[in-house]
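Take a look at the structures listed below.
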Structure 1
Amino acid sequence: MSAMRPALFSGCLILILVASGNVRADEPQTGKSAELQTLIKNLEHNEGLYRNLKLKLELLYEHPPAPVDPDIQARQISDLTLIVQGENYRQEKETRGRFRQGYIVPPNKPYNHFNNGTQVTSQVYDGETLRKLHQYEHSPGLTSDEGRKGGYGSISHEHERMDNLLRPHMMLLNRGPRIPLSTWFKGQPAIIDSPGLPSYNDGTTCQIQLLGEEEFQELKCLKVQIDRSRNGKHFLRYILWLARERNLLPARVVIYQPRRSKTLPQSEALVDEWQELRPGVWFPRKFHQDRLNWIAYIKLHKEQVGWREEYLVKSVELDPALPENTFTRLDFPKGIVVDGKALQE
């Protein structure tokens with residue numbers, strides 16, 4: 001656990017110093033500050049350093065995190081291989097461990113609250129064709145005495161947005177919009193115009209505030225606040241610390257849900273350790289995200305971490321040499337159902 005983790009749920013108000021860079025990101029181009037425009041250009045330049053990337057990660061997910069009674073914990077380890085070349089990408093994830101399960105309304109007969117197993121997902125896109133595969137094998141399920149094993153695949157011409165783990169400037173925002181950070185800073189019109197599914201034309205607006213300079217973990221950072229609203233209701237606030245000496249990669253991200261609390265974060269993500277890939281080009285080596293257990297906070301008035309994700313970068317390559325079929329090859333096992341049709345055994 002890093003030294004910063006206790007700050008996540010300290011219950012203290014995070015002081016926000018609104019600088020002269022306070023602008024609405026969805027205003028016309030002429031309404032934006034020169035400072036924000038400069039930041040966007042610098043971000044686009046730095047994002048370009050990582051357009052061709054091969055990445056291997058290990059992810060540890062714990063719900064709730066240790067130390068805890070293992071009988072009440074979901075715990076999974078995932079190996080991820082992620083490759084991106086421009087807009088083409090390949091995502092592979094193999095997860096093994098103990099999964100939490102349950103009904104919204106529990107059944108009348110006893111059921112297993114956890115099961116063990118593996119899940120494998122792959123997604124490959126070459127700019128025209130999207131290939132997807134999902135496989136799973138689990139021990140007895142909710143009310144079943146038998147394990148489950150199966151999977152499915154698909155081939156389509158949909159353009160599905162790549163995972164944010166393939167965008168280093170969005171790695172700490174993996175559950176945020178699947179767009180480049182520079183696009184987010186340009187505002188909702190640019191977000192809507194960005195290619196791919198899901199569509200973000202949902203009535204959301206965003207406001208960007210540049211909060212000035214602040215040091216974090218001995219790094220000089222530009223502090224930025226993003227407020228998202230829909231139908232006039234403010235539903236999310238993000239505060240980012242962009243490290244100037246680390247290619248403007250976020251060193252820390254704190255997220256609030258204003259309807260629940262404007263002072264207590266719902267989650268915090270930060271880089272625990274950095275590595276320099278080549279002179280002047282940096283990348284996280286370790287990073288993590290903690291999420292507050294809102295039920296414990298509301299019912300017990302205790303600030304507890306509900307779940308934690310810890311990432312370890314096993315290897316990373318810039319501009320890797322790749323086989324020609326990297327973004328087209330996906331082997332579907334015999335017997336798997338692809339677009340409703342089972343492949344012959």
Structure 2
Amino acid sequence: MTQTLSLSSAQSNLSAKPLVSVIIDNYNYGQFLSQAIESVFAQTYPHIELIVVDDGSTDHSEQIITAYGDRLISVFQATGGQGAAVNTGFAQAQGEIICLLDADDQFYPDKVEKVVTAFANHPEWGQIAHCWTTMNAASQKLGKNSSNVLSQGQVEPLLLQWGKYASGITSALSYRRRVLQQVMPAPPRCIIDSYLNATLPFYGAVGSLNETLMAYRIHGNNIQARNSNVDYLIQARELIASYINQAAAQVDPSQRFDLDRDVDYRAYRAIAQGGVPLAEALAIIRLSLQESYAIGRSPRDTGIRLLHRAMCALFPQQGIAVLRQGLRGYVRTKLSRRSAPEV
């Protein structure tokens with residue numbers, strides 16, 4: 001078994017009213033940026049510093065940021081990637097707690113207050129994730145994240161076995177500074193939530209709040225919205241495996257994650273190969289069920305993942321359509337075509 005590097009009690013304790021650093025990373029999201037900034041200023045918790053890092057935007061982001069003057073800390077840098085932007089923000093941050101916010105998302109007003117309270121009540125937690133709603137470009141609510149079940153506790157065994165756990169997206173993640181600095185700086189071009197979710201659990205327990213505390217915007221330009229680029233998805237899973245193994249090696253060099261245990265990786269490979277033999281498709285289905293049981297996913301989330309992965313393995317073209325539209329959108333499209341009147 002791996003041994004997580006635990007914090008001492010002195011490292012775990014917070015001051016009575018800890019400063020919270022909110023880091024917004026921005027690249028050409030000027031149309032949404034002011035909403036993200038205002039959502040931080042609207043927090044019920046008062047002890048916050050806001051750091052906005054603009055990663056070489058070519059739109060009107062600079063004007064929006066500079067208009068806030070000294071109400072926030074602004075940094076403008078040449079384009080380096082999301083990891084580079086968060087690295088810059090972390091280097092500027094003075095807070096005991098770090099909250100991340102993508103420039104196209106929004107916090108709900110009590111988010112920071114509830115995160116601070118949770119860290120104070122759980123000194124063993126190094127990371128906190130919480131639930132979120134989704135919204136479109138016009139800030140219209142689309143729904144809630146598919147599962148309210150987020151992992152909690154020592155999750156590094158799940159990373160070593162399955163390459164994942166029920167984790168949060170970037171704007172739903174918060175950290176103790178002393179834990180986060182163990183895995184910083186991040187690779188400059190990384191997707192920051194993928195990197196942190198894969199590495200931080202080797203340095204402390206993760207916590208979760210079964211509350212909806214932010215809104216995640218789906219608008220077509222954000223990288224994690226409906227991505228049907230199979231080569232990219234395969235490379236992303238390979239990168240995550242490398243992050244896991246690099247972090248695990250710092251704790252116990254004998255522990256490694258086997259990429260063949262990554263069900264998503266095998267499902268994406270099935271699409272890339274144009275389908276797989278029935279034995280491999282059944283193996284993907286079996287692994288999907290085992291993974292969901294181990295992680296503790298909800299029945300709904302388990303069913304969605306199982307159906308999607310089975311389609312990737314058995315009907316790769318339909319699997320691509322699900323990647324592009326999402327399962328709900330795919331089903332709607334199919335039903336609308338069947339109900340359309342014949343001409």
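Every number here is computed from the coordinates shown, using simple stated rules; none is lab data. Please read these numbers as outputs of a predicted model, since none were measured by experiment. Cβ atoms are built from the backbone, for glycine too; each structure is taken alone.
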Once volume of the Cα convex hull per residue in Å³ is calculated for all of 1, 2, which comes out largest? 1
Tell me which of 1, 2 gives 0.95 when you compute FRET efficiency 1/(1 + (r/R0)^6) of positions 117 and 181 (r between Cβ atoms, R0 = 35 Å, to 0.05). 2
For distance in nm of label points 7 Å out along Cα→Cβ at positions 157 and 173, which of the structures 1, 2 scores highest? 1
Calculated from one of 1, 2, helix-only ellipticity at 222 nm (-39500 (n - 2.57) for each DSSP H run of 4 or more, over all residues; to 500) reads -2500, and the structure in question is 1
